[in-house]
1. Out of I, II, which one gives -28500 for helix-only ellipticity at 222 nm (-39500 (n - 2.57) for each DSSP H run of 4 or more, over all residues; to 500) as computed from the coordinates?
2. A value of 9 was derived for relative contact order in percent (Cα under 8 Å, 6 or more apart); which structure in I, II was it taken from?
3. If mean count of other Cβ atoms within 10 Å over residues 20-27 is calculated from each of I, II, which structure is the one that comes out at 8.8?
4. Given a computed value of 0.90 for FRET efficiency 1/(1 + (r/R0)^6) of positions 28 and 84 (r between Cβ atoms, R0 = 30 Å, to 0.05), which structure among I, II does it belong to?
5. Taking 30 as the value of percent of Cα pairs over 23 Å apart, for residues 52-139 alone derived from one of the structures shown (I, II), identify that structure.
6. Just checking, which of I, II has the largest value of distance in nm of label points 7 Å out along Cα→Cβ at positions 76 and 124?
7. Determine which structure produced the value 14.6 for mean count of other Cβ atoms within 10 Å over residues 92-99, calculated from the coordinates; the candidates are I, II.
8. Cα Rg over 2.2 N^0.38 Å was computed and gave 1.28; which structure, I, II, did it come from?
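Since every read-out is calculated from the coordinates, none of them should be taken as a lab result. Keep in mind that what you see is a predicted model, and the values were worked out from it rather than measured. Cβ atoms are built from the backbone, for glycine too; each structure is taken alone.
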Structure I
Amino acid sequence: MAGLGVALGEFVLLYSHDLLQNTQATSAQDINWYHWRLLTYRGLAIATVDCMLGVVIYMAATGRYGFSGVSDLEKIEALSKSLDVGVSHVRTSLFVKSTTTRNESNLNEISEFWRTEAVNRRNIASQVEDTKNQVLERVNLNSINDEAFKFTSSLIDAIAATKGPVSNIRNSTELSTS
């Protein structure tokens, strides 16, 4: 809002001033430096507005003006609510666990489920490891690295040929190969 006020003030001052006054000046003493002074005053006004805004932001951030943040009581209340939710989740999971362990058929089904799940995970992990090893055997990373180096070297040579010698780039590529 203050920035708009500065802009509006400058607009009013510019268009209320006689623009033809300097066109009729015959010497340097007759020139009215109104526009140049206005630029100076604009800079000072913007700096003042920035300073005031900085002070307000600092005061608000340190809790001395305006928003003081969440009070300690509200923080404690929010923390206790989240702890209550956590305790209720733990109690619920303990209730489900005790119910399933008391019932023999449920316990057997759950144990069988986790046994088969462990076997499935081991199978999948071994398949992923085998596939990764097969891919790494097929791909020769050293040849890909050499091919990329040759391509970039030829590209740098082409750039150096069009723009003249570029010794720093050439030296850095030679150092990376050794």
Structure II
Amino acid sequence: IRLYRSAPLQLLYRTTIKAGYTSGMTLFLVAASCFFGFVVARDMLSILVVDLLSELNAGKYLMIFILQMVFLVLGMVLEAAPIIFGFMPTFMPLIVLSGIDQVHWGVLFVVNMGLGMIVPPIALNLFISTQIAEVRYGQAVRASVPFMLIMAVNIALVAVFPKIALIGPHLLFGYPMK
């Protein structure tokens, strides 16, 4: 910036301070999320939840609904990485035994993690975007409610109609549509 004299040095200083503040806040939230994930893994919460759910003998669609609610709550307080590494290995046998297609579940999981990251109380992605856009958190939450509802409807449609999620893998790779 200084080489081309298009911006004063003071602007570079303010921009650097603002970027450092945003990066520090983001990394603090990610670190707190990872620590919480460690505590959950240490206490073997995922095994307790799987044991509880396996005793329900719920049908396929009820199990999808329950698991989506569990992962939505987890997505509201944790980053996706601790959920993937801490919970998915213990939940996958339950998912397979419930008759849920693994690709179908993967699509549901990814969309659900996206929703969990913008649903309060933590809403990590929403919190970061409010800092970048310099708007109040309440404003961002109110503005994102329609998108949250659309994502929830999307998750419900993909859960009830698995072919929506499986059409791409079927056309590209010949994956069987169940």
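1. Values: I: -28500; II: -25500.
The read-out comes from structure I.
2. Working: I: 9; II: 21.
Among I, II, the structure yielding 9 for relative contact order in percent (Cα under 8 Å, 6 or more apart) is I.
3. Numbers: I: 8.8; II: 11.6.
The value was obtained from structure I.
4. Working: I: 0.00; II: 0.90.
Label of the originating structure: II.
5. Details: I: 67; II: 30.
The read-out comes from structure II.
6. Details: I: 4.7; II: 1.6.
Top value of distance in nm of label points 7 Å out along Cα→Cβ at positions 76 and 124 goes to structure I.
7. The structure behind it is II.
8. Values: I: 2.42; II: 1.28.
Computing Cα Rg over 2.2 N^0.38 Å on every structure in I, II gives 1.28 only for II.
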